[in-house]
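Peer 1: In structure tokens below, several structures.
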Structure P
Amino acid sequence: MSAARTKPVSERLWAAAVWAGIGFFVVNLLALIAVVITSSFATRWLGTWLPNALTIKWYFEAWSEFQLDDVLLVTFEIVFAVVVISGLIGVPAAYAMARREFPGKKLVMLLFLLPLLVPPVTYGIPMATVLYQTGLGGTMFGVILANLVPTVPFVILVMIPFIEQIDPRVEAAAKVFGAGTFRLFTDVLLPLLTPGILAALLLVLVRTIAMFELTFLTAGPTSQTLVVALYYAVFASGVRAVQSIDAMAVVYMVTTLVWLVIALRFVNPTQIVTRAKQNPAH
């Protein structure tokens, strides 16, 4: 009887501790973001709770000083290329992994998982060395290749549950009625896989925008993405206003947040796990 009474109390205490920890994290995160945003609009902010006045001039200065128009253009070019190539490679590979049985399949899956589990800097340094030795380091193509290492496996692992939920008998029926490989993909599989493909590619987009280590190790002066340019703005030599760096940080946060919101519009974070547990044969 006493154990039955004690258990709910301990569970409530544990739940309260968890929620307190989450609340503490969220409050600190929001406070940090609020400070950066406020600083980016502040004319001067020293030793007071609020700035003396607000201005938008730091955004214009950051735009010209850090050449954000060029940086954003390079960022979108790299991200677009990574997204397209990841989809072209990852979706067919995911289909092969979902539909074919072959020796060493589990080992191949493990190899796909490694770039997602291992810290990027671990394999980024030797990969950057190879890229520079082959003349690709410091180029936009080299940055794209480096970012494909984690994004292609990511697309494969995301797409496998979406493919497995499609009944193989649907594909068999299409082949019976004369559909070739190309028409089978475009007329049958593509409409069914569109939500999964959009989800995977949009998440790859957000991931690539935020990827720092691999881009930093392989980018040159003309192939820096926004996150790398922000790093150089913070640690480069010289004196510059903190507000202009904060303005650049806000531009980065807004850019990433917009694409993240779009990605979440197409996919529920629990959808992948739920679909992975489904058995298409039942």
Structure Q
Amino acid sequence: MPDDRVARFRRLHASGCFVMPNPWDPGSARVLEELGFQALATTSAGFAWTTGVGDNQVGLEASLDHLRLIAESVEVPVNADFQDGFAVDPQGVHDHVLLAAATGVAGLSIEDSTGDHSDPLHEFDLAVERVRAARAAIDDGDTGVLLTARSEGFVVGRPDIDETIRRLVAYAEAGADCLYAPRLTTVAEVAAVLAAVSPKPVNLLINAPFLTVAEATALGVRRISVGGTLARAAWRGFLDAATEIRDTGTFTGFTRLPDVDGLLSAPRTGRSGPHT
């Protein structure tokens, strides 16, 4: 049966706009929860980097373990970046989504990218069937997990807004609760997606100074995520400091550092109030 976090996650999608940042390990998840964010989302890229490999190079079992770990580390709802469902055929997507929905996450997303640079998007009908299979898995498991369908054209070098919208509309009709086209780059593109799939909620990726939360809210965006960008920001600080040590033998990067131990040793407040 659906748990309280699933119900809370669904309520967040009913009105307004919320920011759902992407931690990459339990520590970053706990800190984001303490900062007051109402929901979090995993990042396949951020997690992969912690294991020493690139995005899309972590297997199903390790990914499921990661989802459980993040969901168990916080009290707020967690959305799973479940990539392509770790399968091509709809039955495989169904079976794997059933497993993911049982990890304690409140939502999950399924992509339509293939990983093949020469043919980067699944054929339209297959892509729709994959979303329908994910919907059936969630219904079969009776978890109530919120399903987000992603169209990856702007990520994989096929930035066709008309085709992206065609796919998102079909995914909505196939049972997706939320729609997501990562790496839209203009207000016009965002507005076109919002108009096409309304009244279903839309997730907007902001991984650069593209829009503010207030501007996205005014457009009608319901949910904002940042993908692996917080993890990249952390990597930037690490690389800048390490490169300075290597190149100049100085340590000026070791100033104004956060008390990470204090952040993670303090009693948990369970804070879950509004944050934008």
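Rule-based calculations on the coordinates, nothing more; no lab input. Not measured: the values here are computed from a predicted model. Cβ atoms are built from the backbone, for glycine too; each structure is taken alone.
Peer 1: To test your reading of the models, identify which of P, Q gives 28 for relative contact order in percent (Cα under 8 Å, 6 or more apart) when calculated. Mind showing how you got there, number by number?
Peer 2: Numbers: P: 28; Q: 23.
The value was obtained from structure P.
Peer 1: Kindly point out which one of P, Q the value 25.4 was derived from, the read-out being mean count of other Cβ atoms within 10 Å over residues 78-85. Intermediate values should be presented prior to the final figure.
Peer 2: Values: P: 19.5; Q: 25.4.
Source structure: Q.
Peer 1: Which of the displayed structures (P, Q) returns the greatest value of distance in nm of label points 7 Å out along Cα→Cβ at positions 206 and 262 on calculation? Show your work: numbers first, answer last.
Peer 2: Values: P: 1.3; Q: 2.8.
Of structures P, Q, the maximum of distance in nm of label points 7 Å out along Cα→Cβ at positions 206 and 262 occurs in Q.
Peer 1: Can you tell which of P, Q yields -14000 when helix-only ellipticity at 222 nm (-39500 (n - 2.57) for each DSSP H run of 4 or more, over all residues; to 500) is derived from it? List each step's numbers first, then the result.
Peer 2: On the way: P: -25000; Q: -14000.
So the calculation was done on Q.
Peer 1: Continuing with the same structure: Upon calculation of percent of Cα pairs over 26 Å apart from the atomic coordinates, which of the structures P, Q produces 58? Could the numbers behind the result be given before it?
Peer 2: Working: P: 58; Q: 41.
Working through the options, I get structure P.
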